[in-house]
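Listed after this line are the structures, all set down as structure tokens.
Bear in mind these aren't lab numbers, they're just calculated from the coordinates by the rules spelled out. Quantities reported herein were computed from a predicted structural model and do not represent experimental measurements.
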Structure I
Amino acid sequence: MKAIIIDDEQDSRETLQSYVAKYCEEVSIVAECSNIIEAEKALSIYQPDFVFLDIEMPYGNAFDLLEKLDKINFEIIFVTAFNQYAVQAFNLSAAHYLQKPVDIDELIEAVEKVKKRLANTNNINHSKILMDNLSALNTQHQKVVLPLIDGFMVVKLQEIVYCEAQDNFTCFYLTDGQKPLICRKLKFYENALSQHGFCRVHRSFMINLEYVKRYIKGKGGTVIMENGQEIQVANARKQAFLERMQ
């Protein structure tokens, strides 16, 4: 696989080049760039399979570069020192990213994921979804990439009414009536969505607070969602839920 490193810090480029050469033998670094001007030229010349792309650089950031391109026909592993909320956007988008300083095991894992995506002809543009999400941080206009057994599904957060844990899977209940079963535990989505209007109210349920129609008092109480579904609130989670609703 041909790859390009785009990073304004020479030490970071050299370190990453060394790690790739030692631990990712199937990857050939064909060019290194220190800014988006050099990067735009290199992408045109070398047509890489994927790039290691630093977020902040001189003459514009990574997203300025991507917006300049007519087509993103390569995979991207973002290299970032972004804060927690931006990392949530990466997770929602199912985009590959490495946090500085780069961890070798995480590098190997990211490259393996890129290899699998390159072999998948039914790929989706995770980078475009990520750009949309970063421009809408902390709003329900963001999108989430949901891994299915046979591919991916992309939905807006505002299309999710609630989620239900089903062993090692999570069932998403959507506004259009679909109920996709997702190959991840509810805990993952609790961490990813808690800052975006979602609240875990029970061991088995996480709800979108936008769709709460009524709350009935009780030991923990019961939430009635706009689609008519009644969901029990665990006593241990009642106070946190009420505070979020306020």
Structure II
Amino acid sequence: MTPQKLYEGKAKIVWATENPGEVAQQFKDDATAFDGKKKGQIAGKGARNARISAVLFRLLEENGVATQLLDQIFDDTLLCKKLDMYPVEVVVRNYAAGSICKRLGFEEGARFKAPLLEFFLKDDSLGDPLVTDAHIAELELVSGEELAEIKRLALKINSVLTGFFAERGVMLVDFKLEFGKDREGDIILGDEISPDTCRFWDANTKKKLDKDRFRRDLGEVEEAYAEMLKRVEK
């Protein structure tokens, strides 16, 4: 029986499984940047991102954050709970980098007084725009109660991950999260946590160890992903 492809995005393919409540997420070596304007491949990225995400999701589960991860079934594939995803991405920022520097004039690397939460509408046709709490309420994307829980979870995840990476000599500069609801109506962390969705800097050298190496043509892209897997599994 040919597997049914439910969805294919820039970085992953989601496959149906024999269990209607489960899906298989296959991580791709494809790499994109700037809303798909820049495209390429990073050898071994899919398997490394799958492994990094599995380790970090299990870490979060151990610290009381429910995730969609069930098992890693292939080098590049995770078995996950099927979620009804919210159409909003959450970005947690500990240091200034990327779009916030362009929008607000922060110097790259400036540390924020407290973690900043930003929300972006998941809509490629609009360029995934920044949205406020008021926009979210007006568009009825997430209820007020759900948004409060998502914010709480995002800050808890940040607390767990910043400590984990600090022990491994890595600054967690910023990262993207996606949440969804499971069959019971609980809010669950989904998608992935990897060098594709996070900015990682070496704490001593400030060397970038994430997809910015691809975005900015910095070289040593595959080596950065390999280094992050090594540190995560340390």
Structure III
Amino acid sequence: MDSKLFIQAIVKYLVGLLLFSALLFIPAGTVNYWNGWLLMGILFVPILLVGIFLAIKNPVLLRKRLNSKEEQSEQKSVLIVGSLMFLSGFIVAGLDFRYQWLAIDPWVVGVATIVFIMGYLIYVEVLRENTYLSRTIEIQENQQVVSTGLYGIVRHPMYTATLLLFLSMPLVLGSFFSFLIFLIYPVLIAKRIRNEEIVLERSLEGYSKYKEQVKYRLIPFIW
């Protein structure tokens, strides 16, 4: 195991955990925010398990997933707006709990939790299918088009997974107003996909043919 990579992953994990906790529980004014603990459990426990697995079995992929420095200038604005969406969405969720602006029925939280878990299972399957996955838009050495499994259904199943994850998060937190903020995400991801496909079609051999074979980008029969 690459000790430097392992330390980098652990540091990022702990920083993310602390930041996430602060964004939720400080605005909530209490640690007795059970929706917050629920989301942290279904989010950070799987992240830890998947991270450990990748560190042992596929450290190259883990290194790619840890790299968040985007080289595409058009994508930098997407990342900035996305970061602001997360910050404001989680803060609003905490404030919503604190001041009880608008209560969401427990069954909605339950359904959102199931959708979140489904999204994470899709995420893990995509990691298994595609070893070229990176958090940034880039063409890697010897990269080939992946067209099997979920990639035979939609061209960007990773983004399908994140769509399920990010739209269910605010509902797991029990906040309708946070959900309204997270509705920015589909717009951001559509912009990112359009730019990514330009890069892939220009630089990745076989991608144009793959686009003809798999018609839908994100959601089957819709887009």
>> Of the structures labelled I, II, III, one was used to calculate Kirkwood radius over Cα pairs in Å, for residues 59-98 alone, giving 11.3. Name it.
In response: I
> Given structures I, II, III, which gives the highest value for volume of the Cα convex hull per residue in Å³, for residues 51-146 alone?
Replying inline: II
> When you work out relative contact order in percent (Cα under 8 Å, 6 or more apart) for each of the structures I, II, III, which one comes out largest?
Replying inline: III
